[in-house]
Structure 1
Amino acid sequence: MTHEQQMILNFPKEIKIQCLKDALAQDKFGVFLGLTKILLDAPLNAGGLESEIIEQIHQEHLQNAL
C-alpha cells in the first residue's frame with residue numbers, strides 16, 4: 001500500500017464520503033473510481049468504506065444529474 005493510499009484510509013469517514021461526492025460533482029470519474037477502489041479494497045477496520053455507502057453516493061449523483 002502506498003503512502004497516499006494509507007493517508008486516504010486515515011481520513012475520517014465523513015471526509016472520505018465528501019471526497020467521493022466532490023469527485024462526482026466535478027465530473028472527475030477517474031478520481032471517483034480510484035478512491036472507490038482504495039476504499040473497497042481495504043477492510044473496514046483499516047479505513048475502508050462500506051460498498052452500500054459508495055453505491056448510495058453514486059445513485060444520489062445519478063438522481064441529481066437527471
Structure 2
Amino acid sequence: MEMIQDDGRTVICPECYAYNRLEEPVVEGQVVLCQACRVRIRIERRGDDLVPIVLPDTGKEEDTTW
C-alpha cells in the first residue's frame with residue numbers, strides 16, 4: 001500500500017491507517033499530526049520514496065478520562 005498518495009497531499013497514518021488530507025504536498029523532514037489518533041508522523045526518504053514514520057511519544061500524558 002502506498003502510504004503517501006495524491007501527489008503527496010494524502011498521508012496514511014502508519015499507526016491507525018487514517019487518511020490525512022493536506023493542502024500542500026509533504027516534503028522530507030516534515031512532521032504531520034494524524035487527525036484521527038493524534039500521533040506525530042515524520043516524512044522520511046527511504047530509497048526513492050517518501051514514507052511516513054511514527055515519532056515516539058514525547059511524554060504526553062495518557063488520557064484517563066475514559
* Asked: Here helix-only ellipticity at 222 nm (-39500 (n - 2.57) for each DSSP H run of 4 or more, over all residues; to 500) has been calculated and equals 0, so which of 1, 2 was it run on?
  -> 2
* Structure fact -> Output 24 (relative contact order in percent (Cα under 8 Å, 6 or more apart), calculated) maps, among 1, 2, to structure 2
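One of 1, 2 was used to compute percent of Cα pairs over 18 Å apart, and the answer was 29. Which one was it?
Answer by label: 1.
The numbers here are math on the coordinates, done by the rules we state, and not lab data. Everything numeric here is computed off the predicted structure, so don't read it as measured data.
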